[in-house]
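Following this line, the structures themselves.
Every number here is computed from the coordinates shown, using simple stated rules; none is lab data. As the structure is a computational prediction, the values presented were derived from the model and not from experiment. Cβ atoms are built from the backbone, for glycine too; each structure is taken alone.
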Structure I
Amino acid sequence: MQNITNKTNSIDVGTSGQIPEHILNSSEPVILRGLVNNWELYKAGQASNSQAIDYLKSADNGKPAIACIGRPEIQGRFFYNNDISKLDYQSQKMPISEVLDLIMATLNAPQTPSYYIASSFVDKHLPSLRENNDLDISKHINSGLMSKPEMKIWLGNATLAACHYDTSDNIACCVVGNRRFTLFPPEQIHNLYPGPLELNPGGPAISMVDFNEPDVDKYPRFKDAIAAGQIAELTPGDALYLPRMWWHQVEGLSKFNVLINYWWNNVPNYFGEAMNVLQHALLSIKDRPLTEKKAWQQVFDYYIFSESTHAGEHLPEQARGSLGKIDELQARKLRAQLLNKLNR
């Protein structure tokens with residue numbers, strides 16, 4: 001890693017398995033040392049990789065998951081080919097136990113393919129895993145109108161997920177193997193050189209910069225990202241609270257690595273997806289004349305990026321409509337209006 005000296009703040013939570021109340025309101029990442037030391041999967045991993053693999057296989061119901069498989073030459077970095085016309089690995093459906101067998105068979109090989117299962121639902125593929133390996137995230141968030149937090153598993157040999165952001169808050173639990181997160185605040189997007197929106201490994205755009213060997217001629221602003229970055233080193237049992245929209249590269253540093261994470265949005269279910277707005281803006285605004293785009297920037301600043309009550313505060317409450325608080329009825333009206341216009 002290139003000269004990132006800032007370390008992510010950490011607190012020791014011992015073996016309580018409890019998340020301090022103030023953490024999930026933080027706008028900064030925080031490492032929670034020892035948060036999942038009481039998990040049975042953690043204990044199996046402390047004994048050996050083979051015991052952790054056997055433990056996971058005992059919970060596997062055999063439903064196929066998406067496995068990413070890369071040639072030894074990619075050295076665990078799931079990325080693009082040279083001309084960015086396709087990804088440099090293959091994806092195929094297979095049971096998690098089959099992937100675990102492949103990892104186990106090549107655990108001590110000098111050169112091995114890269115095996116990675118990313119973002120698979122625990123309840124769908126490993127339904128019994130929750131019994132002795134779980135956090136109660138729901139009690140920390142506004143539960144009335146929110147979706148249940150998603151519990152997902154990420155496992156593989158030594159792999160690297162290129163730097164990207166997610167649109168949900170995240171608790172990432174390092175259960176087996178060591179992990180390194182390289183983190184950047186949202187405003188560093190300009191210095192991270194995001195790649196294509198349509199073709200990418202996991203949904204969000206990824207940084208095109210190779211953090212270990214950055215091409216400073218091609219990506220000169222990356223040096224400014226380095227100054228703002230921070231490193232979160234996780235050992236088994238640790239967890240990372242990662243606020244939404246923070247950029248993060250994730251490295252599994254051991255021969256076998258398991259991470260379990262929880263994603264949630266602390267907003268009502270009827271809210272729209274913000275990424276949809278970006279796609280619509282690409283269609284409707286991006287290629288308009290610069291002077292017009294600057295005017296639309298002012299419009300968005302006024303209606304969207306100021307305080308949510310700002311644009312309607314001078315109007316009587318009954319006249320505010322969508323400029324007032326968006327409730328479920330108002331959300332349905334806005335969605336219907338938008339669908340009607342898009343379908344014309």
Structure II
Amino acid sequence: MKNNLYFLVVLIFIFSSCSSVKRTLRNECTVVSYNVENLFDTVDDPKIPDEEFLPTSEKKWDSERYQKKLNDLVRVISEVNQKELPEIVGLVEVENRTVLEDLIQTGVLKNQKYGIIHEESPDYRGIDVAMIYRQDVFQEVSHETLPVVFPDDPEFKTRDILHVTGKIKNKTVHIFVNHWPSRIGGDEKTEPKRVLAASVLKSRTDQILAKDANARIIIMGDMNDEPANKSLFETLGAESPDSGARLVNLMMPDDAKGLGTYFFSGSWNMLDNLVVSDALIKGKRFQVLDKKGFIFSNDWMIFTNKNGDKTPNRSYVGNKYVAGVSDHFPVCLKMIVK
């Protein structure tokens with residue numbers, strides 16, 4: 001009996017060790033960028049204007065609706081890759097660290113030991129950017145925030161850019177999570193604000209590439225601009241994957257097909273972008289699969305309007321609760337890491 005018990009313990013140890021090695025030596029990594037559309041908790045924070053998302057507001061944002069939102073977001077994140085949960089997820093429009101802690105404790109994310117990187121931004125709406133990551137794959141080294149300040153409009157407050165430095169299989173990776181100023185007020189009128197945000201990002205990536213021409217950089221987020229717009233194409237210098245440029249926009253191929261992540265006034269807009277340094281295009285042991293990003297959606301995430309257009313199913317239309325998950329589709333990339 002003792003021998004049988006000893007044999008069983010040894011088998012369990014071997015199986016556990018093999019499973020651990022398999023996890024560590026996986027050669028794929030999935031990166032997701034997702035505007036989760038107003039992920040607010042239900043508690044009033046006197047420091048930010050969150051009154052719109054409280055149980056007492058016209059939206060009647062209560063615990064039941066909040067929990068459904070969390071469940072739906074986890075479902076999206078878990079469906080991006082049917083084989084494995086994403087290793088890195090950049091998130092846009094989160095209220096605070098609390099909602100991130102609630103998110104990683106929901107559903108299938110609960111036992112995956114996701115880490116959180118988040119800092120409060122001065123944004124006038126009280127929303128921030130953040131990153132969650134699987135700690136068994138990505139190890140944070142440091143992070144910083146890059147303020148986006150407008151000298152000609154100092155009262156305008158927007159989201160900081162989050163810069164995370166970490167390692168995957170002992171290889172350094174720089175990740176930037178962005179949410180640039182919106183187009184409210186008109187595309188042309190607001191464009192200079194997005195150009196300035198792009199210049200802040202460009203300055204930091206130039207510093208990194210000056211030190212290491214082969215630096216691995218991943219830029220993600222809701223830029224509120226499309227790949228061919230001035231902020232991304234000219235200021236940041238993000239060109240097509242086959243251009244040979246130092247920075248390439250992985251969403252350009254889908255944008256050229258008329259696809260997008262956000263539907264407005266009858267047309268698609270590729271507002272959510274994935275930009276990488278050329279080291280992730282030409283690298284052999286650390287490379288973006290197929291040299292492009294992709295838009296992720298499933299039928300349950302889609303709303304069909306009266307014109308037959310299929311659009312992201314959002315949480316609210318005005319103050320009317322329609323029980324969707326987000327008004328944006330996420331964008332994703334897969335990397336081969338050896």
> Comparing relative contact order in percent (Cα under 8 Å, 6 or more apart) across structures I, II, which is largest?
Replying inline: I
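Which of I, II yields 24 for percent of Cα pairs over 37 Å apart, as computed?
The correct label is I.
Using mean count of other Cβ atoms within 10 Å over residues 125-132, single out the structure from I, II with the greatest value.
Numbers: I: 16.8; II: 24.1.
Max of mean count of other Cβ atoms within 10 Å over residues 125-132: II.
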